[in-house]
Structure P
Amino acid sequence: MVSTLSLSNGLTLLFAALCLWTMAAQSRGGMTSLGRLALPGGFALLATLMLLAGVFEANILFDVLWLVAFVVGSVIGRIRGWMLPVRPNKESGLVALPATIDGLVVAAVLAIVAAIDFASAMLGEALVEPGYVAAASALCAGFLGYRVLVIALRAVRPARTEISRPA
């Protein structure tokens, strides 16, 4: 069952578009603040929760699928966050990121998933089953959320120093 077009479908599409827009700015690389670094992950989480709330005929399969997709996305995002070369500037509170395409691709997938949900609501029939749409968005939100979490943790924790042993 697909709900009729409502404000929640429009807001989901808006949050996914904002995620894509803010991630496009980050994908070019350069210096950014931790607040701006967290925006795409936050917008992705909002869009995902709204898509999850739109699953009316939920069953155990869709719940497990959503949870597994979120966990898989989180693990991949965590790994990617550790792989990125991050240079924090403690004095200014900014973080230097390299130019990457991974976050932009995931944000684009989230925007496509939100557009599918919007089109399904407009047509009144599911183009893709809402449980699968919610699971795909959970994968994207897990990736973007944990990627930014690891980058932020790397930026704020103290740098490791070598301890020299006495000769």
Structure Q
Amino acid sequence: MVSLFGDYNYTLTRESPETRGEFENSAPGSITAGWEMLSPPAGPDGIPYQLIFVGPTDEHRGTAIRLKVAAKGGGEVSDDADVLLETFYKTGEERTVMFEGKYGLFREIPDQEAKDAALSLQKRAEAGEDYVIRLGVTVLEGSPQPDPAANASYFELECVKLWWNESA
């Protein structure tokens, strides 16, 4: 098996300054909950940052995504819950889906911190100034609902955080 990308220099978590907080949305027949993050604002010098989420290549599987989502009332969400990690410009344009799959894929890994055990991103994405990064879990109405605010819920997204300086 090809290794995870190892040259990341930053990990987004619930506690990261980029994390805006939890969200919950209802749609007919389903409920989605998760976390929303913003790319870092420009530094004091006015130069913006950029987050690069490394996707798979022939040399590596991409950067790791780790996830555990408790359900309201206890336990975890169903293995059939849909997980979607995406980034987009604040207007909703330029959307890139970095990971899409079932929650059961994460539960199949006994120790997501073990070397090369975590799942990896499926597609590369870059989040510059004014970009939103959103990690959501969707369940069918009537299923145990995701509780991203629970102490047992967490995520880790490995990435490369750059101070972006372009010159002519």
For mean count of other Cβ atoms within 10 Å over residues 9-16, structure among P, Q ranking highest is P
Output 29 (percent of Cα pairs over 28 Å apart, calculated) maps, among P, Q, to structure P
Ranked by distance in nm of label points 7 Å out along Cα→Cβ at positions 49 and 97, which of P, Q sits at the highest value?
Q
If helix-only ellipticity at 222 nm (-39500 (n - 2.57) for each DSSP H run of 4 or more, over all residues; to 500) is computed to be -500, which of P, Q is the source?
Q
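Readers should treat all values here as calculations from the given coordinates under stated rules, not as data from a laboratory. Given the structure is predicted, the values throughout are model-derived calculations rather than measurements. Cβ atoms are built from the backbone, for glycine too; each structure is taken alone.
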